[in-house]
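Participant: Read through the structures below before going on.
We did not get these values from a lab; they are worked out from the coordinates using the rules stated. Model, not experiment: these values are computed from the prediction. Cβ atoms are built from the backbone, for glycine too; each structure is taken alone.
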Structure 1
Amino acid sequence: MADDAELIKRAHGVTHDRQLSPSAEAGGVGAALLTGNGKIYTGVCIDTACSMGYCAEHNAIGTMITEGESKIIAIVAVDDEGRILPPCGRCREFIYQIDPYNSNTRVILPGGRVKSISELLPEHWREDKTARELAENSSKG
């Protein structure tokens, strides 16, 4: 199974900042995630003038969902210079809601730190017995 260094390398490998049109650019940030089945999915950000774009994490998650998976073991985002970036609030929430297990997702952060999504979303609005039980049952199977 891939380690953190491999995920960081794969995320950086897909970055390539480029202008798509006068009002859109892509590739300034890349993300890589590791699934419960051991697969790695990558994605890049798409930025538009009207805020209709999305983060690299969303792109990688969309590809993962398209391939029939939803459980994220670990995830990282990096910019085109290789600096690790923490996920924005929207990405944290998105990861959490995709699969109950993902409250346990390891998020690789700057400075060699790692935190779970649940640590990055304290006092979550869905943090109830049902969500915890789903996460526990999902991690067993």
Structure 2
Amino acid sequence: MDIACVCTGNTCRSPMLAALLRRELAQRGLDGGYQVTSAGVAAGTGDPATGHAVTCMAERGIDISSHASQNVMNIEPLSVGLFLCMGNHHGHMLLELGVPAERIVVVGGDRGGVPDPYGGDLATYSATAAVLAEAARDVAQSLQAQTGD
């Protein structure tokens, strides 16, 4: 199944969540069954992850230095099985594209999503990375439960 992590510019939150989720799936032996990508609803093409996002992931043993942004329209949204959105507005945009509501999950939806760290300091990014790491664990555990492993 294809999983897409979606934010606005695809340079902070969504690439961090995608990287964290890939690692969580691999640690559970589930990486073969899922293709995880990231995109932004207002992203350009080819922008790198922000320096603070790269640093936060490096501190967690993950290299996202080669990340290149892409717009959600570049991933054929109707073929994705699960969207992990950073905010309600990202989910609403996907609904407008015809994505079925049952394929859309807002990460931290009970808290209004995941705040955008863009422009913030390293501590802000680190706090966001901690929220995303927890979300990645939760999603991987849920997927593992669904497969019966």
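Participant: One of 1, 2 was used to compute mean count of other Cβ atoms within 10 Å over residues 33-40, and the result was 20.2. Which label is that? Kindly include the intermediate steps, with their values, before the conclusion.
Facilitator: Working: 1: 17.6; 2: 20.2.
Checking each candidate, the match is 2.
Participant: As an exercise: helix-only ellipticity at 222 nm (-39500 (n - 2.57) for each DSSP H run of 4 or more, over all residues; to 500), calculated from one structure in 1, 2, equals -9500. Which structure is it?
Facilitator: On the way: 1: -9500; 2: -13000.
Of the structures listed, the value fits 1.
Participant: If you don't mind, another one. Work out which structure the value 29 belongs to, where relative contact order in percent (Cα under 8 Å, 6 or more apart) was derived from one of 1, 2. Intermediate results must be reported in sequence, preceding the final value.
Facilitator: On the way: 1: 18; 2: 29.
It traces back to 2.
Participant: Okay, next question. Computing Cα Rg over 2.2 N^0.38 Å, for residues 9-72 alone for each of 1, 2, which one ends up highest? Don't jump to the answer; show the numbers that get you there.
Facilitator: Details: 1: 1.15; 2: 1.09.
When Cα Rg over 2.2 N^0.38 Å, for residues 9-72 alone is computed for each of 1, 2, structure 1 gives the biggest number.
Participant: State the single structure among 1, 2 that was used to calculate FRET efficiency 1/(1 + (r/R0)^6) of positions 1 and 49 (r between Cβ atoms, R0 = 30 Å, to 0.05), giving 0.80. Can you show the working numbers first?
Facilitator: Working: 1: 0.15; 2: 0.80.
Going label by label, the one that fits is 2.
Participant: Among the shown structures 1, 2, from which was the value 23.6 of mean count of other Cβ atoms within 10 Å over residues 17-24 calculated? List each step's numbers first, then the result.
Facilitator: Details: 1: 11.4; 2: 23.6.
Checking each candidate, the match is 2.
Participant: 109 is what came out when volume of the Cα convex hull per residue in Å³ was calculated for one structure; which of 1, 2 is it?
Facilitator: Numbers: 1: 109; 2: 100.
Clearly, the read-out refers to 1.
Participant: Let me ask something additional. If you work out distance in nm of label points 7 Å out along Cα→Cβ at positions 41 and 97 for 1, 2, which one comes out largest? Don't skip to the answer; put the middle values down first.
Facilitator: On the way: 1: 1.6; 2: 1.0.
Looking at the calculated values, the largest one is 1.
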